[in-house]
Structures are given as C-alpha cells and as structure tokens.
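Chemist: Structures follow.
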Structure P
Amino acid sequence: MNDLLHGQKTGSTGPVECLGQPFPSEHARREHFTKLLAEKLKDPAFRKIEGFPQGTDEAILAMSDPPYYTACPNPFLEDFVRHYGKPYDPSVKYSREPQTIDVSVGKTDPLYKAHSYHTKVPHLAIVPSILHYTEPGDIVLDGFGGSGMTGVAAQWCGSAPSAYRHELETEWKKQGKAAPKWGSRRVILNDLSPAATFIAANYNLPFDIEAFAKAGQALLKEVEREIGWMYETIHTDGKTKGLIEYTVWSQIYTCPECTGEVNFLDEALDEESKRVRESFPCPHCATELTKQRMECLFVSQIDPATGEAIKTPKRKPVLISYRVGKSRHEKSPDKSDLDVLEKIEKMGIPSDLPTMVLPTMHMTHERARMDYSGITHMHHFFLPRAAFAMSLLWRKAIEVPSQIHSYLSSNHKDQRGLDKSDPVLVAKAKDRWYVPDPNKAQDLEKKREKALLKEFETYRSFAGRKIKESRLEVLRAGFRAAWAAKDYKTIIGIANKLPEETLQEGEKLLTLYDLALTRTEDGL
C-alpha cells in the first residue's frame, strides 16, 4: 500500500500522518504499527490464512514496514481502503472505451533494471492503462503484483517529466482521445511471494536517496578494498590494470562422432554478428554439429558446503569485458586471469553464503529443470568469484555503522557493551541512517560538489547532438561553476544540447543560460 504521495518521506523526522492518524515522527509511526502487527501475528487464526508465509514472527517483523508493507497478509488493508476509498455511488456514471493504444516499451529504463524479476513488465507499458481507466487519487489493485511495477506506474502518473507527458498527450490527440488526467494513484500490491512483495515495497516506498547513494558507495569501496584483486585483469598492453565488468563462460560439450571436447561459444559464436549459429563444424573431425546433437560434459566434485558428491556442467571462461579508465575493452582470458580464478576456487565457499536446499518448485524443477544442471542448493547459483562478492556485500550491508553503534550503546542500557555485529544491536539499528558529524558537514558538501562536477564533465565532453539523459543537480552545479569561472561558452554549448523541457524544468539553468547569452553578446 502507498499513501506517501505528497512529499512525505519514510525517513522524515518531523510530524507525519498515516491512515488519518498523526504521529510525531516516522519512527513513532513505525513503532506503533509494528506493535499492532506483532500482536496480530500471535493470533492463530491470522496465521491460518491460506498462503501465509513460513517465517517466524521476528523474520516477518524485520522485513515489514507496517502499515505500508507487511511480509504477510496485510491486516491494515481494510483501514487503507476505508480511509482512501470512495463508496460506490450508482448515480456517478463510469464508462471507458477499451484501451486501443499500442504499447511498445523497451527494457532499458533504469527503474526497470534496478532489480531483476521474472515476467517483469516495464512501468511505462502500464502507465497508459492506468491513465485511461482511473482518476487521480483512485485506488489501483494489482492482485499479482510481482516486483511492483504497477505501483511505480501509478506514481509515475503524478511525477512523469514534461517530455513524457507531451509525447503521450500528442499520441492520444492523434487518436481523438482527450488528454489524460495526470496525478498519482494510490496502490495496493499483492503477491504470494514474500520476496516479490519485499522488492515491490522497496521499489515504491520513498527513502532518502542521497543517504542511500552515499551508503552504497561506501559499501562498494569497502568491498573493493577487500576483494578488488578478484576483478583485476591486465590490459592487452601487458602492464596496465583493468577492472573486469563481466566474464563470459562457455559450456563444454562432446562431439557425437569423435568424442572430442567442443567449447560451445568458441565454435558456435559468429564474431561479426555476435549471434550463435544454428550449426557449425566440429573443430576435431569437421562433423556438422548442432547443440541438440552434442552431449554436455559434467565434472564430478565434492560440494564444499554439503560434503556430498555432485556433478556440475563443465565450463570455461572465454571472454572478459573490462574497463581501463573510461574505455571498454574485450580480451580472451590469459594465464594470469586463469590463475586468479583458480586461486579463488581454492579458497572454498564463504561461510555466510546461503546453502539451503532449493524446494521442489514449478520454475526450478519442472520448467527449467535446474537440478539437471547441478543446481540443487542456493549456493550453486554462484560461481566462486561471484559467491565471494555477494557474500561480502551482504555481510557489510548488515553491519551497524560506528556512529549508530555509539548512539545505541550510549543511550540504551540493554545495548551497552554489545559488539557491532550482535543480532540485538543489528535489529535495534534497523531503519536508522548513518548521521555525519556536523563538524565535518562542510567537508561532505565539498565532496558532494566535487562528485557532481566530475559527472558534469561527461556532459561537457559529450560529442553528440542532444543530451537525452541528465540530472538537474549535476547541471546546476556545473552551470554555477562555469558562471563563477566566466566560462559562458560551456553554459551555452551544453544548454543548446539539452531538451527544451530540461531547461524549462530547471529555472536556475534557464536564468544562467540567458545571462550567459547576454554576457557573450555584450562581449564581456
């Protein structure tokens, strides 16, 4: 559920209103509804609801942010509908013709790519239908919510940029339809999967973006310090270090005629088109092969997590995509790359990597038959290097920041003397943000400004005709710096490459652009 549509944030420290009830802060709101949810979880009848998740009270409460999101049937749903819904009025006529606009949307939008999920539909493919069938403020129900794209779409109806609005309104006008009524809709997202609803909640509930970005960057730097060597490779010049973005692995098969090993991608991939050929000759006997004709080779080994003998498909790395500075490169793995992979594999399995058995499910055991490929446990999804990266990211993410640790151990007697990683302290620290030292606020602001100006340089060096994607705060910082340096040419040059809507949205940008034009005409 989402009623945070009017600038209210979950990280707000001031008074908030939730389902018509006032609270002194978000923390107070969360504590109040968490207590109600905890009481509800003690009700045996509540837990007998069909589809109730198999989790402890503690686990459900840890995942939830009631009343907006609960990792179980939401007991506050009726309150939400009563508060925001409108009683049916037969005197009010409702009539909509079927939606006839063709929708063709790619899957490259940053919002769509933020978290993967099977059968995911881009939010921009859903927006036209919501605009067509509903009014601003209406409640939209998605009973099979998945990763929450319907919720994103409903909010997009109130936050879509002017360029998108103009494009859609133009298309509707061509079809003789009235302009859509822009404005957010309230949403109820439901799904049987707790993982789906958790992803959906994090997609739709507001949070402090800047604090999240800072915490994320700090997390990545810590991880890089510890295992950055796993993602280093030597450039083709033999001396420069590059950063690996991804490695392509190929499955190994056997030829049905000569039984020779066939590296599938080495033989089947067309280098020019980058497409896999339907048929190709065996590198040993020249027999014409297809994937269906060959047999997959398996390697027998002892699973370090379970101690059991397992068979996994034989694979080899065939391509490394890496970055040196701002340029991307590709290469075949060399000896040093293979040595690093061997070293990582000998390190075993990270102790905190999930190793539970995959339950028998339609998607894993009937449709995909992952067990045929040796994937029977959670840790089998990860090759050794990815396993260490994911494990370390998780470990670092749940650590309690130093200042929060200090605050809790000083102000809560029951937390004194506890280690940062103590489960009690971690639970108490949930939803608390790292608070910078006020004495260092100036330094933080300078760092932020420096980061924005660094990103602005990419706009300055952009050689194309139009800059289609940009961030207002980056443009503002860059224009301010250029104005201070009397670099009017940069302001004018970049402004001319920006869409008109971007300039109109940033009033400060437009002002500096006009002033830069004036100064240039005056010869100043």
Structure Q
Amino acid sequence: MRVLVVDDHEVVRRGVRSLLESHCEVCGEAVDGFDAIEKTRLLKPDVVVMDISMPKLNGLEATRTIRSVLPACEVLILSQHESSQMVQQALQAGARGYVVKSSVARDLLAALGAVERHETFFDHTISGMGELQLVEEKSSLQEAPIADSTNSHQAVCETTDEKVHILMVDDEPGKLLTYETILSELGENLIKAHSASEALEHLLKTEIAVVLMDVNMPELDGFELAKMIRDHPRYQNTAILFISGARITDIDRLKGYEHGAVDYISVPVIPELLRAKVRVFAELYRKSRQLEMLTAQMVNLLDEERRRIARELHDNVAQTLAAIIMNVSIVQSQSEKLDARGAKAVSENSQLLQHISTQIRIMSHLLHPPLLEVAGLASALRWYVDNFSEHSKIKVGLEVPSDFDRLPEDTELAIFRIVQECLTNIHRHSDSKTAHIRIQNENGRLVVQVTDGGKGIPEEKLLALTASGRIGVGFGGVRERLRQLGGTLDVRSDRSGTVVSAIFNLNRQKNSQPAAV
C-alpha cells in the first residue's frame, strides 16, 4: 500500500512516517492542500492521509478535488480533535475514514487497512460520542494580523475632525435662515427641513447629531416628532432642542422634556447662547462617536488576539503534543521490554498527554470556535452548549430552526459571543439550574433569546444597564457588537429569572456574503 502523508507541520509528518514505515510504503509528503493535489496526481498513492487545517487550501477542499480527479484514491482524515460535525463535513468531501491524532498509534494502521479496502473507518472516540458534540479543526482560515494601533488611532482622530450633521426643523423659511446664519460659525453641516415628514426623511438617510425644531408645525407638532425620533433605536440618544415663541409656559417646557428634549429655548433667541448650546451637543456627539469607534476597535482587537492565541495553541503546542503522543505510543508498544515500573510510567505519561491535549483543544476552541467557519453557527452553538452543560451542570436547551441558513461571518461570530457571554453570566451569578437559547427569524429580524430561571439581576444593575447601555466589560462588548451590525439588545429580569434578547435586522445585511465553508 502506497501512502501520501499531508500535514503542514513537519513534526507530525515525521511522526506519522515513523509509525507507517514498517507496515507500508510512504511514497511522499505534502505540506498543504494544493501540494497534496499535485503530489497525488504525480505519485498516485492508494491512500492519502490528510490533515484538515492547512494554509493555502484546507484538507476538506483538497479531498473534494482528489476524489473528483482520482476517484480510485481514498482519503483518510487525520485530525487533531474529535468532532461529529467535522466527520460529517469530511464524509461530504469524500473522505473514507477519520482518525483523531491522539489515537493515531491505536487506530491508524487499522484505519488504513479498512480504507484501502474501500470500507469506512471512524475513530472509536468519535463513534462512541453519541449526542456529545466536540469542536474540530477550522478550515483554511489564516492567522489574521492584529490591527495596527497607529492606523486605528489615526482613524479615530479623523472621525473626531469630521463635521457632524445638525438638523433644523421649522415650517417658516425665515426662521430656518436665521438659525443657519447663527450656526454657520460652527463649521458643521446644517440641514434644513420645512416639515416633520421632511425631517424624518433626513433622519432615515443621515446620521444626525443635533435636532433643532419648532413646536407648532403642520402635520405633526414638535412634541409628536420628538417622540417618533426617540422611539427609533438609532436616535434614542440624539440631542433635541425645542425653539418656540408661542408655547413657552412651564407646562410646555415640561412636556418638551417628557418627549425627550435636552433643552427648551424661548424666542427671541440669543445667538451666542444658541450657538454655545449647539456646539456643546455637537462636540458631545463627536466624542461619543469617538468612544464608539474605540470600543469597536477594542472588541475587534480582542477577537483578533483570541484568534491569534487559538491559532498558536493549535499550530504549535497541539501539534507538538500530537508528535510526542506518537513517539510515546511507539515506546508503549514495546513496553514488554521495560520493567513494571517503567511500563507504568510510560502508560501514565500517555494518559497525561491525552489529558493535556484535550485541555488545550478546549481552550483553543473557546478562544476562537473553528466550527463557525467550517460548519456554521448552529453546529458551533451545539458544541458549546453541550460542553458548557457538562462542565457547569446547568441544563441548557438549544432551539434553532431546522432550515437555519448561514449568516455573514461577523453576524455568526457576534451571536456566538453573545450566547457565550450570557451563559457565562448565568453560571457565575444567577444560581439557575437551567437555561434556554432560542433563535428564530421573525419577518426579516433574527431574534436570539437566552433565558434562565435564576434569581435575576439586582435592580440597581438592571437600572444601570437600561440607563447607560453598559454594565461591565462583557455586556459592553455585546452591545458594541450589536451596534456595529445595526442590532439592539433588550434585557428583562425579575426574581423569576432573566431574559436577554438580541435582535438583528437581516434586511440590513441582505447584501452581505455568508461565511465561506
């Protein structure tokens, strides 16, 4: 039997070769998917032993090509981790067998024999998992460079220097001209609207920093328009200033503040005072935007750092451990030549290495879940929920539509992190024994809801969350991820438990491409 060994780590290729050399002919080695296709075409091996996560072209794509061009050549996947989802992906790609690297000494030769006979073989570790779903190799995702902090700082500074949009709403053109003359010294973009409907049209098209509006207008008065603006998630924190010459009683002012105004100015207007007030709110908006950009960069940098560490664990630590396990297995196969104490030590070392390998695998995949790229959000969530339930002893239900399609990569990652954050908080703070995750599509909106039956969020923390939109780093990151995707977060809690709902507008993302598989 002629075998081609494909892995991007030399230490692993060397270990596999040492296991096979006395049993079959290793006709060659390849370092990535493209190299594997070319070597298979030239060497025509009986079996290709293929890794999955490799540069340039991943093992699954290489398997598809090899099985299409050379159907007589079988492919045996040799992967670092156990995953029933990944086995399904390998089968769909055309692989005949699947062996976990930590079981290579026990199963590799038997797997090669079965695959050469065109029989299916799976590592018993995977076959015996039942419903337990563990995470697996990622596809051809390469290590992404961490964003340049200098460029990030420059981008924030440029945003700080950008002009903001100030919307002036009044049905009298003369007043609009007056306000334009007063505010022109600010150097901002001034937008005029002669009615409430025109104002709403501008609000839908443009990011508005400050709104100046009259109270008495046809169609909708200023109070009704302010309420409509406040009801829109995008403009809940926009500064609204009423300017009125007719409705200037304390009751009018109170009504204005009740409808979301930050100030109520009487006519005649003092130019210097109006200019100063608008300048303050424009600058506050600019600083808020700067803070949002910095928060977004922090979240993105955190994701990139997680990805980098996960990749480092997978590419270096895990692969070196796999090679050590192979070497120890060779020694263990000859343990009859050792005394009882030496044979016991080798056996114990083998078990310890298996335990370390498992812990590194879990740590790597919690930092960055590779199943998101390979199998999608539903599979990644099932793996995470199963492992979370096993370790926390909290029974977690997961409800995902059977026809759930792939989403854009950033949306899938955001949903995974939101669920991860919610379940972590449930485990740490709620004292709940159960939790439930429900994902559903409601008329173009994707709703992700996480519910628990715990003691609820303390009232003061819940008020802080509602008022400021932030409570700790975790929920701050959740809100920022949602903000970047045009989504909203709703948190409701009492003594019977907590419900966290993240809502995504899929229509806004309809032009985005789904993550590649």
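Any read-out appearing in this document is the output of simple, stated calculations on the displayed coordinates, not a laboratory observation. Source: prediction; values computed, not measured. Cβ atoms are built from the backbone, for glycine too; each structure is taken alone.
Chemist: Looking at mean projected area of the Cα convex hull in nm², point out which structure of P, Q has the largest value.
Modeler: When mean projected area of the Cα convex hull in nm² is computed for each of P, Q, structure P gives the biggest number.
Chemist: From P, Q, which structure was helix-only ellipticity at 222 nm (-39500 (n - 2.57) for each DSSP H run of 4 or more, over all residues; to 500) = -16000 calculated on?
Modeler: Q
Chemist: Supply the structure label, taken from P, Q, corresponding to FRET efficiency 1/(1 + (r/R0)^6) of positions 55 and 455 (r between Cβ atoms, R0 = 41 Å, to 0.05) with the calculated value 0.25.
Modeler: Q
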